[in-house]
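Structures incoming, each one as structure tokens.
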Structure I
Amino acid sequence: MAKIEVKKVEDQLNHRLLFSVRVSGDTDHMEFPIGIQDQGSPEANEAAVLASTLAFAQSLESAAQLRLGAGTHR
């Protein structure tokens with residue numbers, strides 16, 4: 001099972017926050033930035049980052065399946 005680490009990187013203009021999301025598997029890892037609107041609390045911010053991460057992962061899965069020719073395989 002993959003491990004997910006969420007770390008706040010910086011406060012940006014207009015109440016935006018930048019986070020670093022690191023996903024580690026058994027043999028490899030990916031790290032990418034996720035920017036969100038400040039949700040008002042650390043817990044709500046983490047939930048928003050994780051929701052964005054999940055949506056990105058689902059889009060990545062779909063794109064990879066299409067590229068591999070397995071668009072309907074799930």
Structure II
Amino acid sequence: MLIDILNKILLVLFFMSCLNIVRHGYYLIAAIISSTEEEPKKYKIVNISLYLLCVSIAYVLSAITTGNINLK
């Protein structure tokens with residue numbers, strides 16, 4: 001019972017991490033495409049968002065490498 005609840009919470013965190021990575025990837029690609037040589041645009045990210053992105057990447061990579069994704 002407790003393990004099932006924990007697995008569901010971890011699954012939700014996994015999908016939230018994936019969405020966070022996709023979001024930052026989208027904004028990074030949009031900044032690269034919209035910048036020109038005359039007017040370069042930097043992709044600015046605040047410290048909290050950078051921290052969450054790093055944790056999201058680490059969580060997704062560890063879930064993929066250990067294979068602990070339970071979709072039941």
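Readers should treat all values here as calculations from the given coordinates under stated rules, not as data from a laboratory. Keep in mind it's a predicted model, so treat the numbers as computed, not measured.
If you work out relative contact order in percent (Cα under 8 Å, 6 or more apart) for I, II, which one comes out largest?
With respect to relative contact order in percent (Cα under 8 Å, 6 or more apart), the highest-scoring structure among I, II is II.
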Origin of the value 1.28, where Cα Rg over 2.2 N^0.38 Å was derived from one of I, II: I
Of structures I, II, which gives -13000 when helix-only ellipticity at 222 nm (-39500 (n - 2.57) for each DSSP H run of 4 or more, over all residues; to 500) is computed from the coordinates? I
